Every structure is written in C-alpha cells, then in structure tokens.
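Got some structures for you, see below.
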Structure 1
Amino acid sequence: MLPILFRPLVALAAAAGALALASPAAADTLVDNVDGITIDAEGKVRRFTGLVYDDEGRILAVLARGDKRPRTDYRIDGQGRVLLPGMIDAHVHVMDIGFAALTLDLSDTSSLEEALARIKAFAEANPARPWILGRGWNQEKWGLGRFPTAVELDAVVPDRPVWLERADNHANWANSMAIAAAGITAKTPDPAGGRIVRDASGAPAGVFIDNAIQLVSKVVPQPRPQERDLAFAAAQDALLARGVTAVADMGTTLADWSTYRRAGDAGRLRLRIMAYARDFDTLELAAGAEPTGWLYDDRLRMGGIKLFVDGALGSRGALLKTPYADEPAARGLALLTPAQLRNLMSRAAMAGFQTAVHAIGDAANGEVLGAIEELSETYAGDRRWRIEHAQVIDVADLPRLGAHGVIASMQPLHQTSDRTMAEARLGPGRLGGAYAWRSVLAARGRLAFGSDAPVEPADPWAGIAAAISRTDAEGEPFGGWFPQQAVSREQALAAFTADAAFAGFAEGRFGRLIPGERADFILVDRDPLLAAVDEIRATRVLGVWIGGVKVRGE
C-alpha cells in the first residue's frame with residue numbers, strides 16, 4: 001500500500017467516531033415481505049419471502065411464501081423489494097481504497113494533458129502537503145504509446161516531490177524531486193523483480209516497475225494512525241455504498257491490521273475482513289503461529305498470506321511463456337524463483353495458513369499450478385490454494401485447475417478494462433485462456449469474484465454485468481469478448497457471495513443466508529437474475545444490514 005501524508009485532514013480524524021455501530025437488536029427480528037434470493041450449497045437459486053434472526057445477528061429461519069410467520073419482537077417490512085446476501089469482494093486493498101478517496105485520483109483521465117492539469121490543480125489546492133500523492137494513471141488509456149516521464153511532472157509541480165501509483169498497482173510515476181529524495185541515479189541498479197525505466201543516458205526517466213517501486217516508497221512519509229483511521233472510514237463507506245459487506249484484503253500490512261483492530265475495539269468495524277498478510281513478518285506479528293480466530297463477532301480474521309510471482313500486463317511485468325507481442329525483447333518479471341515460491345508456500349502451509357498467489361501471465365500461472373501440485377503431495381487436507389487474478393492461463397494448463405481444489409480469484413472488470421491491451425500484449429494466439437471464467441468452472445476449478453479495488457471500482461453490480469455479458473459499460477464489444485467464457489447469472493452471483501466466502505474459509509459464518517450464518521443482507525431495487533445487463537450495472541442499494549444491524553440505508 002502506498003504511504004500517504006494527510007496533514008490537512010488530521011483535524012477531521014475525530015469524525016471517525018461518529019461511525020460507531022448502532023446497538024444490536026435486543027431480540028428476534030423478522031424481515032418480511034421481501035423477494036429474497038440466495039444460492040444454496042448446490043449452486044442453485046433459492047427464493048424466499050422472509051428471514052428471522054436473533055439478537056446476536058444469526059439467522060434462525062428462512063421463510064418461503066405461505067410459511068407461518070413466528071412472533072418476534074421486531075418486524076422489518078421489506079415492501080416487496082429484492083433481498084440478497086451481502087456482496088463479498090474476494091480481492092480488494094482496503095486501505096488503498098480509503099487513501100485513494102482522500103488523495104489525487106487520476107483514474108478517469110483520458111490523456112496525459114488532462115492528467116497533468118489535474119495534478120497541477122491538486123498541488124495548487126493543497127499547498128501544505130509536503131508530497132503530492134495519488135494513483136490511477138494509465139498510459140494505455142491515454143493512448144500515449146510510452147510511459148510518462150519525470151520531466152513532464154516537473155513542468156506542473158517543480159517545488160515538491162510527486163509520487164503517483166499506476167492503475168494496476170505495479171508501477172509508479174515520480175518527478176525529479178522524488179527521485180532525488182530517494183537518491184536514485186543512473187548508477188542505481190534495477191532490483192531483482194523490478195525495473196527502473198531509463199532515458200537514453202541511463203538516468204531514471206520517472207517510472208518504477210514492481211520491486212523498483214520500493215526504492216522511492218521507502219522515503220515517502222508514512223501516514224499517522226489518525227490518518228489511517230480516516231482512510232479506513234472512507235473505505236468502509238465506499239464499500240458499503242455498493243452493498244459489499246465482506247472483503248478479502250490482499251496484502252494487509254501490520255499498520256493496516258492495527259487500524260482494523262483499533263476500529264474493532266472502538267466499535268467502528270462494520271465490514272467483515274478476511275486478511276491476507278503482505279509478508280511473513282506481518283503474518284507472525286499479527287497472527288502468531290497459526291491463523292487467528294474470528295474477532296469482533298466474525299468481522300476480522302487473518303488466515304493467510306499474499307505472495308507475488310509476477311507483475312501486471314499494463315507495465316509488461318506479467319510473466320509470459322513467450323515474448324510480448326508488442327515488445328519482443330520482454331517476457332515480464334519473475335518476482336520469485338520457483339524454489340522461493342515453493343519454500344514460502346510450504347512455510348505457510350506448515351502453520352496452517354492459506355496462500356493467495358498473485359499470478360497474471362501464463363508462465364506465472366503455470367508455475368503456481370506446478371507448485372500446488374507438488375505441495376499437495378505433502379500438505380494434505382483442505383488447503384484451498386488461491387491464485388489471485390489468474391488472468392492469462394495457457395489453454396493446456398486449464399485442466400490443472402481442477403486437480404487440487406484450486407480457487408481462481410478473478411476480477412470481471414479486469415477483462416473489460418484490459419481487453420484491447422491484452423490483445424496488443426499477447427496477440428491472438430494466447431487469448432484462449434485469458435480471463436477464462438467458464439473454462440475455470442469446466443475444469444472443476446472454483447471461482448471467487450472481486451474487484452481489485454481501487455484498481456477497479458469496488459462495484460459488484462458492474463462485475464456481475466461483465467461476468468455474464470463479457471461487455472463493458474458501453475456494451476462493447478457487440479456480442480461480448482470471447483463470449484463463450486461468460487458465466488451464468490447464478491454463477492456470477494455465487495462468485496460474489498457464497499463462493500467468495502468459501503474462498504476465505506468463511507462458509508457457515510456468512511455468504512449464503514442460511515440458519516446459523518450471520519444476517520448480512522442488502523435490499524436492492526432490482527433482481528440481478530432477471531434484469532437486463534445495463535440495468536444490473538445501475539443497481540441501487542437501498543439498505544445494508546451486517547449481523548442484523550442496519551449500517552447503511554436511504
């Protein structure tokens with residue numbers, strides 16, 4: 001996660017106290033007169049009209065039309081609206097969502113000129129900030145044909161360091177003051193698993209890829225606890241507004257974990273967070289010798305670790321079996337050797353931790369599948385090996401997904417955002433296993449859907465629409481991009497609810513709206529199993545309940 005400094009916002013940190021949870025219900029509650037939808041253990045749709053939960057927020061009964069309604073102390077009239085399980089985002093960066101909401105956002109810029117104007121305006125509006133920090137730039141979206149440079153940033157902000165994260169979190173853009181502050185020169189070598197983009201003379205040109213990012217990040221002032229609390233409050237608001245009640249937080253740092261614990265201790269933790277540590281130091285300091293129990297009424301658990309095998313397609317860091325079609329000298333960046341990957345996965349497995357491995361390129365995915373096959377011979381039992389993104393898989397490797405219960409944790413909006421770039425990076429011959437959701441299921445793999453927010457918006461409705469149509473918000477391309485890889489509406493809903501819970505060992509606690517689980521549910525204004533694709537994207541969340549407590553509503 002990017003370190004951010006928010007001096008002008010510290011005075012607002014006290015406002016986070018206003019986000020404390022309401023007191024839980026004192027007795028049983030009936031939610032009645034709803035058009036309820038959930039997914040059962042066989043992946044089939046189950047419809048119901050009423051829900052009963054106790055004063056601890058656990059579901060007691062799911063009622064069909066005609067079932068006798070029990071006498072309860074409280075009754076909520078759903079007024080015939082659609083009730084769904086709370087959405088679960090299987091891959092987000094919680095604190096990055098919050099910091100992105102409070103800093104410079106370049107995600108909607110369509111040209112370098114527009115981005116530079118936005119950066120200049122932000123710097124002028126925030127003269128007290130010692131660093132200008134933000135994220136979301138994308139040279140592919142700008143049609144630039146190259147990376148932006150430090151010189152271009154110097155022209156709009158010459159007086160302070162600037163440090164901006166690319167949309168995919170795998171490259172950062174710096175101005176000359178930031179590069180100088182980090183002491184980086186033409187003599188600075190590229191770190192293992194990283195690359196400094198250089199000019200013709202060999203000097204740093206302004207962009208740092210993957211492990212080279214840390215060369216500058218280490219000198220950026222770290223946010224203080226009050227600033228982190230404010231960012232977390234913003235992240236919770238953003239997620240709840242979309243109906244997301246639980247997330248898998250990928251790459252949790254010790255500072256992140258401490259932020260969540262402060263929120264839990266103060267009664268401000270509304271989301272459910274399945275945390276995957278950024279490194280083993282964090283894992284051991286936060287969790288100890290084994291996964292933590294579920295804390296704060298099933299709202300927080302650290303049960304695994306996030307590993308990185310490669311980078312991303314946008315910065316040509318994704319590790320490919322053959323060279324990039326648009327840069328024949330490149331095959332991507334290996335962030336771990338095969339031996340390192342196996343050693344780290346083994347270290348986690350010995351202590352009972354789940355591994356979630358970032359792999360985007362076909363070579364990276366093949367390497368992770370090979371490691372899973374080898375380690376499964378040693379570590380038996382329900383391991384739920386996760387591959388995060390699994391964006392480009394060699395067609396020949398797809399059958400391997402079903403062998404050991406591999407979970408492909410994928411993000412439907414990546415397909416719509418990356419489509420034209422993937423075509424350029426890979427060429428037509430390697431697209432058969434790209435964003436291949438239906439092929440994952442056909443191979444008996446498991447799907448869990450998420451957003452990778454803030455890389456993409458934390459919007460499950462846009463994700464469901466993309467998953468069932470293979471089209472973007474403008475309906476492009478007509479008929480869908482490789483439409484044979486679309487999934488059914490039921491499969492998409494399951495991947496954002498029950499299957500996302502399963503991917504984090506949370507089944508039986510939340511995700512399906514069955515007796516014994518937590519009453520995490522939302523009311524929405526349309527049925528995603530019946531609405532047109534464009535209508536699904538426009539879904540309005542009318543109310544959000546977590547553990548039977550209303551945490552957001554109109």
Structure 2
Amino acid sequence: MLGGQPVIVLKEGTESTRGKTAHNNNIMAAKAVADAVRSTLGPKGMDKMLVDSMGDIVITNDGATILKELDIEHPAAKMVVEVAKTQDNECGDGTTSAVVIAGELLKKSEALIEQNVHPTVISNGFRLASQQAVKILKEMSIEVTLSDRKMLKLVAQTAMTGKGVGGETFMLADLAVDAVTSISEKTDGKIRSDIDNIQVEKKHGGAVSDTKLIKGLVLDKERVHPRMPETVKNAKIALVDSALEIKKTEVEAKIQIRDPTQIQKFLDEEEKTLKGMVEKIKKTGANVLICEKGIDDLAQHYLAKDGIYAVRRVKRSDMEKLGKATGGKIVTNLDDLSSNELGYAEQVEESKISDSDMTFVTGCKNPKAVSILIRGGTEHVVDEVERALHDALKVVSVAIEDGVVVPGGGAPEIELSLRLRDYGQSVGGREQLAIEAFAEALEIIPWTLAENAGMDSLDIVIELKNAHNKKAGASFGVNVLENKVSDMVAAKVIEPLRVKTQAIQSATEVASMILRIDDVIASRKMSPSEMAPKGGPGGMGGMGGMPPMM
C-alpha cells in the first residue's frame with residue numbers, strides 16, 4: 001500500500017496462489033495423475049479406454065500412452081507427465097512405476113510439510129536417498145551379455161507381461177531379442193543397439209501369431225509398373241535419391257517452336273534423356289531400383305522392359321535403413337552409380353498383405369537394419385501389440401547396452417526401502433525424516449502390484465520385508481501370477497537396471513521441483529475474441545497465454 005492506495009503489479013484477472021495453498025494444490029494435481037495410471041501397474045493391471053474429441057478410441061495399459069492421450073491442464077500435473085515421457089524415451093518400460101513413485105513421494109512430503117519440515121530440507125533428503133538408492137541397485141544387479149539370449153528373452157517377457165498381446169508373449173519376446181541382437185554393433189569397445197534401425201510395419205488382419213521378423217526390410221510400396229517382375233532373386237539393389245524425371249528449369253523459361261518437326265525433336269530428346277538414365281542403372285548390373293523421388297512414366301516403361309523392379313517415393317528413413325540392411329550406398333547422381341554402390345538381398349518381391357501390396361526385401365547378409373511386420377485381428381489389437389513390442393525392443397536394447405539387469409516384481413523397491421532406513425539413521429538431522437519418507441514411498445510399487453492382483457497388500461509387504469531381512473532374500477518380490485511372495489530370479493521376472501534407476505531419479509527430480517514451488521502466478525485465459533488479431537498497430541502485450549490453474 002502506498003498512501004492508502006493499492007499497488008497493482010499484475011495484470012487484471014491474474015491469479016496468485018502462495019505458500020501452503022500452492023504446495024497443496026500442486027501435490028494434489030500430481031497425486032491425481034499418479035492415481036489415474038496406478039491401476040494399470042503390473043501383469044494384472046487393468047486397461048484404460050480413452051476416447052478423444054474426434055471419437056477415436058485407444059485401449060491400453062501403457063502409462064506413457066495414457067498420459068499422452070489425456071488432455072491435462074494443471075501445470076504441476078504436466079510436469080509429472082514429462083516423467084513418463086522421459087522414462088519412455090530412455091527405457092521404454094517403467095513409465096507407470098515412475099509416475100506412481102513421484103505421486104507417492106509428494107504424498108509423503110505433504111505429511112512432512114504439515115510437521116513444519118521445510119520443503120528445501122525434504123528435497124535435499126530426497127536427493128541423498130536417490131543417490132544412495134542408485135548405489136544399492138548397482139550392488140543388486142546381475143550381469144548380462146549379448147550372447148545370453150535366455151536372460152534377454154526374460155527381460156522382453158517381463159516388459160510385455162500384462163500387455164494385450166493375445167497370449168503370444170513368448171513368440172514376441174523371441175522376435176524382439178532376434179531383432180535387437182541382429183542390429184547391435186560394437187563401437188569403441190561399447191555395444192550400441194539403436195532400435196531406430198528396427199522398422200515396425202502394422203497391418204490388421206490375421207492373428208498376432210502371424211507377426212514376423214524380416215531379416216531385411218518391408219516397404220509399404222508397390223512396384224511402379226505392372227510389367228515389372230513380381231519377384232527378383234539375387235537382387236542387386238540401386239538406392240537413388242534423385243528423380244528419374246526431366247528436370248524443370250530453376251528460372252521461368254519459355255521454348256518457342258516454329259516448325260512442327262521441332263516438337264518431335266524436343267520429345268525425342270526427352271525420351272533419349274530418360275532412356276540414358278535407365279541405361280546407366282542397367283549398366284551397373286542392378287535389377288532392383290529403390291528411388292526416393294519420382295520416376296517418369298516413360299522411365300517406368302524402359303525399366304519394365306529391362307526387367308528391373310522399381311519402387312518410387314520411398315521415405316528417407318527407409319532409404320537409410322535399406323542401406324544398412326543391404327550394404328548399399330545411397331547415390332544422388334546417377335553418373336556416380338557403380339556396381340560397388342549396389343546393395344544385395346537374396347530376394348525382393350511384391351506381396352499382398354491385408355488390402356495393400358508391399359515390397360519385401362529379404363535374405364540380407366548380416367543386416368544392420370531389420371523389419372517387424374505386426375498382424376492382429378483389429379486395429380486396436382495391432383496398436384497395442386506395437387506398444388508392447390516397442391517396450392520389449394527398448395528394454396532388450398537397454399539391457400544389452402548397459403550389460404546389467406535386476407529382479408523385478410517389487411523386489412528392488414523393498415530392498416531399497418529397508419536399506420535406506422538404515423542409511424537415514426547414519427545421516428541424522430531433519431534430512432533423516434525425508435530419507436525415511438522416501439524409503440516408505442518406494443513400498444508403493446509392491447503394494448500396488450499386490451492390490452491390482454487382488455491380494456492383501458499389507459500382508460504381502462510384511463511378508464516381503466521378512467524375506468528381505470534374511471540374507472538370501474534380496475531378490476524376493478510379488479509373484480502376481482501365483483499370488484504369493486517368491487524369488488523373482490527363479491520366477492523369471494527380470495528388468496534392466498536402467499529402468500529402475502531412471503524411474504527413481506526422474507521421480508525424485510520432479511517431486512523436488514514441485515516441492516520448491518511456493519507461489520503460482522497464472523494469467524487469465526484469453527477468450528477467442530481477445531485472441532483474434534485487431535486492426536492497426538498493436539502495443540506490447542501483457543503476460544497472456546499462461547495456462548490457468550485447474
């Protein structure tokens with residue numbers, strides 16, 4: 001106040017929420033997001049049906065997909081959604097776990113704030129607990145190598161358990177391991193498994209069991225001319241990223257023809273140019289042409305005449321994968337094309353899948369790019385199989401790159417919970433309260449797994465703690481399929497170490513960030529009439545555009 005007059009700093013309609021009210025609002029929003037996906041956790045988790053404004057339906061229990069489809073407004077809730085996105089990009093699996101842990105950390109910190117523990121102290125305690133948790137997880141880890149197919153298959157199966165894959169988990173896990181091991185490369189002493197080199201094509205029709213791995217590539221394209229051969233054995237493949245068409249001039253140009261015979265000369269020259277292009281391809285010994293751009297009708301005719309199988313307008317990413325699969329090099333200028341630049345495949349053929357013709361490039365020697373063709377009864381089934389397979393491919397690649405895995409089924413979380421309590425006592429001070437709250441929050445994973453399977457959560461958590469207090473019980477977790485507590489390594493429930501460390505680190509970071517917010521300033525949402533541009537030169541705007549609180 002200045003001389004009894006209020007000083008207005010913010011624009012009219014701006015909302016400001018401070019102190020404990022701001023904390024409570026943010027924590028409530030984050031908990032609401034965690035509760036939205038909590039029932040999907042584990043093999044017996046339920047699915048969600050999401051219907052968008054256009055009436056499109058998504059049926060899934062993949063945490064990242066659910067949160068991506070939800071139209072979330074609250075800024076703190078959006079921060080929790082970012083955790084799921086990061087987890088999905090880094091590990092492929094564990095998205096629901098990461099969000100549930102974040103929600104539980106905030107729930108526990110709410111009680112500490114009520115006891116007047118400062119949010120900065122809580123976030124510092126969480127940070128210490130997170131660092132110690134990563135160390136403990138590394139001690140628990142089991143080594144795995146590229147040649148250990150059995151262990152890698154278990155990792156893939158664990159990621160897909162509970163996803164709607166029509167009981168084909170074992171077959172899809174085999175596919176995932178085959179695909180990832182074939183594209184893995186050793187560079188600078190480290191193994192790299194980039195799953196971008198695995199192309200996934202979806203076609204509904206048939207059953208999930210018809211899903212297959214192609215040691216080569218599948219292009220959703222047909223040959224450009226019906227007189228071209230449908231199948232080419234011992235294919236020598238030319239990869240060209242320039243058009244087999246007459247180039248248009250860069251500047252606007254006109255050609256004036258006075259004599260009718262000159263028209264024919266002009267057309268003959270065009271024909272000669274196109275024929276010359278096809279001759280260059282034929283001279284290299286290529287019998288398959290994959291072109292990134294267009295192919296002129298006349299060029300198609302000459303290619304068909306020479307028995308060359310041609311495909312046009314192929315995506316750049318597919319061209320690069322073809323190069324890795326066949327060993328060919330992408331050529332821009334046809335003059336540079338030689339037999340050394342050609343790729344090789346045992347067979348290239350056009351095949352009808354569902355209602356469209358597709359080109360199969362198969363039998364590549366040691367391909368560094370492969371394809372998986374997913375089949376399923378309906379579009380929704382195919383989409384869910386794709387999501388499950390993405391998780392499986394990602395976790396196998398992560399396990400191969402890091403070379404370490406841990407038991408699943410809530411075993412690491414219970415072990416961490418017990419050992420972090422001891423660690424908290426060694427730290428002391430108010431941070432100890434935060435570390436103990438962190439330890440307690442991790443119990444939410446086995447608790448939820450048991451709850452979703454219809455078991456008594458309290459009894460299961462107590463039973464797990466008793467098992468972990470014994471020397472050999474560090475790998476004991478919730479055996480959801482048999483409704484009991486058992487050794488997760490023996491039960492073949494294995495996850496990559498990175499899934500656990502990433503989930504804990506991301507959840508800790510977002511919880512700490514939300515705790516440190518003590519003031520939320522949100523501008524008034526502009527109406528469509530205000531957002532419409534007004535005539536004449538406008539002045540500088542205020543702080544419009546920030547999303548309102550929910």
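Each value in this text was obtained by applying a stated rule to the coordinates, not by laboratory testing. The structure presented is a predicted model; accordingly, all values stated were derived computationally and were not measured. Cβ atoms are built from the backbone, for glycine too; each structure is taken alone.
Name the one structure among 1, 2 that mean count of other Cβ atoms within 10 Å over residues 307-314 of 20.4 was derived from.
This value belongs to structure 2.
Quick one: Rg/Rh (Cα atoms, Kirkwood Rh) came out at 1.09 when computed from one of 1, 2, so which one is it?
Attributed to the structure labelled 2.
With distance in nm of label points 7 Å out along Cα→Cβ at positions 67 and 291 coming out at 4.7, pick the structure among 1, 2 it was computed from.
Answer by label: 2.
Matching task: 17 is the computed value of relative contact order in percent (Cα under 8 Å, 6 or more apart). Pick the structure from 1, 2.
1
For the read-out helix-only ellipticity at 222 nm (-39500 (n - 2.57) for each DSSP H run of 4 or more, over all residues; to 500), a value of -8000 was computed from one structure; give its label from 1, 2.
Corresponding structure: 1.
Could you tell me which structure in 1, 2 was used to calculate mean count of other Cβ atoms within 10 Å over residues 299-306 as 19.9?
Clearly, the read-out refers to 2.
Of the structures 1, 2, report the one carrying the highest value of FRET efficiency 1/(1 + (r/R0)^6) of positions 323 and 459 (r between Cβ atoms, R0 = 35 Å, to 0.05).
Top value of FRET efficiency 1/(1 + (r/R0)^6) of positions 323 and 459 (r between Cβ atoms, R0 = 35 Å, to 0.05), among 1, 2, belongs to structure 1.
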